[in-house]
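No value in this document is a laboratory result; all are computed from the given coordinates. The structure presented is a predicted model; accordingly, all values stated were derived computationally and were not measured. Cβ atoms are built from the backbone, for glycine too; each structure is taken alone.
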Structure I
Amino acid sequence: MTDRKCIAVVLAAGEGTRMKSDVPKVLHPLAGRSMLGHVLNTVQEAGIADIAVVIGPNRDDVAAEVRRLAPQASIHVQTDRLGTAHAVLAAREAIGQDYDDLLVLFADTPLIEPVTLQAMRARLVDGTSVVALGFEAANPQGYGRFLVDGDSLVAIREHKDASEAERRVTLCNSGLMAIDGKRALGLLDSIGNQNAQKEYYLTDIVEIARKVSAKTAYEVAPESDVLGVNDRSQLSVAEGILQDRLRRKAMMNGATLIDPSTVYFSFDTVLGRDVVVEPNVVFGPKVVVGDKVQIHAFSHIEEAVISPFASVGPFARIRPGSSVGEHAKIGNFVELKKAKIGHGAKISHLSYIGDADVGAEANIGAGTITCNYDGFFKYKTEIGEGAFIGANSSLVAPIKIGAGAYVGSGSVITKEVAPDQLAVARGKQMAKDGWGAQFRATSQEKKKSGKA
């Protein structure tokens, strides 16, 4: 099909009032990417570069998403919502440019796979004019039914118009279609609005095509692939399906998930070979994990790179802009933000390291924090190779700790520490013999006399 010219029309004009949201339905995310984004990506993965997206009026936010993810796509506005065929024809200018194939997709059907689009296009090669995509419904209530004759699609009957026998059909309409590009405008323009809603239904194209002796057919996809999302409940179902796909992909590519159902991925998470992910781990967007990394339980990672052989967690939070070097250890209750951790460095527990470079083999003691923010600006901390930061230390940025330097436990460091220096900055300890016994006796006497 590489020599066939194809355009995909993505319908994204739906209001989505059942979402109860100020965000347009098609911009609601699944695994960190909008539903519209998933459809645009699928179209491009299927080898289709020409895309027309139909949006509703005054939807600059949807248009911006299209431009961000598919800058080559044309954008068309459906001012009046008069049915699915009317929506497709809002892109008349784009689809009239001598295409061999026309695909119609919906931005709220985000789980469709590239292979399905390719299969639909393949049916057009033999002279078929209309290919509709169906699915075997577990509960067909409310769906349009495919009425078929062998391999031919005779009609798509809406549930409310179906006879009792037709309602027993479980092969249902997903809404997606492939149409012969040379005949598309003629067929679409022939669709009327002789129905109670006075709308132009794309499903009518099947019977119109057959009236002019055009060949019609159907393809079948799994029901999960063509799930339409209209409310938050369906959004959660779609999220679950997509997460299962991502988990399966990670494991097939060589990662071990101890309890897969508790691990949540972003659409773009990359895991290397022999990575082990323990339960209750969340990967946000833009995470790359190298080979043989251990991600321990209850960790949250986003926009970060974890190098091979590193260890993260449990209960670690790796925030955007961070990188963890090979063989480095990020332990329990450690938070990184825009921090670069060198080879073999260790931050084993209870620390916050933000806006910092930590050199190779450095050791950061428990309770250490980089004081990187003064309420207006962020400042950087640099910790040299092999430096040792004692427990419960505060490093007030901007500051440099030299290679091999030591910072005594409990220090508040405000000045540069040179390589191999020892820096201690804490109040001088004093001791008073017998003070404890004297304090207890005095306090007990006050309590007895009621003078406390």
Structure II
Amino acid sequence: MQPTYAITTFGCQMNKNDSERIAGILSALGFVETTEEATADVILVNTCSVRQSAEDRVFGSQEKYLEYKKKKPNQIVAVTGCMAGRDKKREFLRQMPATDLYFPTPDMVHLPQWIAELRPDLVNSADLAEDYLKIHPLRAPSVQAYVTIQTGCNKFCTYCVVPYARGLERNRPVADILQECRELVAHGVIELTLLGQTVNSYKATDPESFAPQNPFKDHFAALLWEINQLEGLERLHWTAAHPNSMTDEVIAALALPKQVNYLHLPVQSGNNEVLRRMNRKYTREEYLEKIARIKAARPGIALGTDIIVGFPGETRAQFEETCSLYREVGFDVSYNAQYSPRSGTLGVKLYADDVEKEEKRDRWNVLQGVMEDLALAKNQAFIGTTVRVLVDKVTQGFASGTTHEMKLARFPATDTSWIGKCVDVSVTAAKTWVLECQPPAASHVDAA
């Protein structure tokens, strides 16, 4: 009987891609995935540290695992990801009585050895990879895939745990990235999303791998051009960018034909003093100037962002500057967060968390209202137009997916064969977060 594993993933798309690599390791060892966590031989928990609530969920799950172990005493519980990455003194382990293995993400290469030490009956061999980014991810069949091109970060924003949880910026060789992309496209993937902590600061360790005819000198723009040459690929997306790495060439690359008509560019605040305390290294004016050049390079591009409200010292007037910047840019969507102190960050060391919780919640609600009003108004412009949708789900009588602007669109359907197809549909109505469409004509459907 084959040994089994179950993986629970918290956090961002990069964590999900890391979990696919862990699944690749376990699959190579002969494990099979199970949805029955209680009976799994190995439970993996891939953690996030962006907010305290994410860590609290991991601590809270320990009671459940202790109950599992009463019935299956030799079950292995492993905790990895950003919590383990930033917890250098392993202090969190005191709150994890059910945990047998606790390691940062890059150390997943040792997982075969550690499982063999704990359960020799489960592992016959323990070949170790030298670099976890060279581990082949085990992905569920899909026409969409994520490709990590970079880990870590050198920016040291004062609110952020990433440099401590994932280390300094590290870039994959362009040859490895392109090989992975080619393999994915050859297996039917038509949409790729490139992942990095500040993805557009990518620097190739092997720039000689770029084609001689590549027109770009900026390494990230050059990588985008290379991936655009892949026959069979329809859409290319990347996240998350940093404003300071939006060079002229990266902005020009937004016009490449397979680039989705969407850019996620975190701003975090619209006030210069708050940006300074956040160590973002740009001003409101510089951000707006980048936005103007982006819109000139790709007219009609949809824009997303990240914003933190209630950062230490933020006044109500400074918050209102964030709202005014939001309206001036005309964002399509924003991921808004109330500031949460994270131990080990510069923000905790430098600034008192002096904005009351109720005030943070109120500012968040105000900004959410600004976002929703603008999102609805912008979506109205799509009524009567035709949008191209990559269908990824059929449920409750609707087929749904994202447009080139990364907006959710749906049309009446019950046939699951729509999944994985690109369709051209007419928009009949627009809600805040959904474009309602007519079912496509047969001539407007592309098979994946």
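Computing log10 I(q)/I(0) by the Debye sum over Cα atoms at q = 0.11, 0.13, 0.20 Å⁻¹, for residues 270-437 alone across structures I, II gives -0.59, -0.76, -1.20 for structure II. Structures compared: I, II; top value of mean count of other Cβ atoms within 10 Å over residues 278-285, i.e. the largest, recorded for I. Given 1.1 as the derived value for distance in nm of label points 7 Å out along Cα→Cβ at positions 30 and 174, which of the supplied structures I, II does it correspond to? Working through the options, I get structure I.
Supply the structure label, taken from I, II, corresponding to Cα extents along the principal axes in Å, for residues 158-397 alone with the calculated value 83, 41, 33. Only one of I, II returns 83, 41, 33 for Cα extents along the principal axes in Å, for residues 158-397 alone, namely I.
Could you tell me which structure in I, II was used to calculate mean count of other Cβ atoms within 10 Å over residues 238-245 as 17.0? Of the structures listed, the value fits I. When helix-only ellipticity at 222 nm (-39500 (n - 2.57) for each DSSP H run of 4 or more, over all residues; to 500) is calculated, the result is -6000; to which of the structures I, II does this value belong? Computing helix-only ellipticity at 222 nm (-39500 (n - 2.57) for each DSSP H run of 4 or more, over all residues; to 500) on every structure in I, II gives -6000 only for I. Here the criterion is Kirkwood radius over Cα pairs in Å, and among I, II the highest value is seen for I. Hey, semi-axes √(5λ) of the Cα gyration tensor in Å, for residues 78-245 alone derived from one of I, II reads 24, 19, 18; which structure? The correct label is I.
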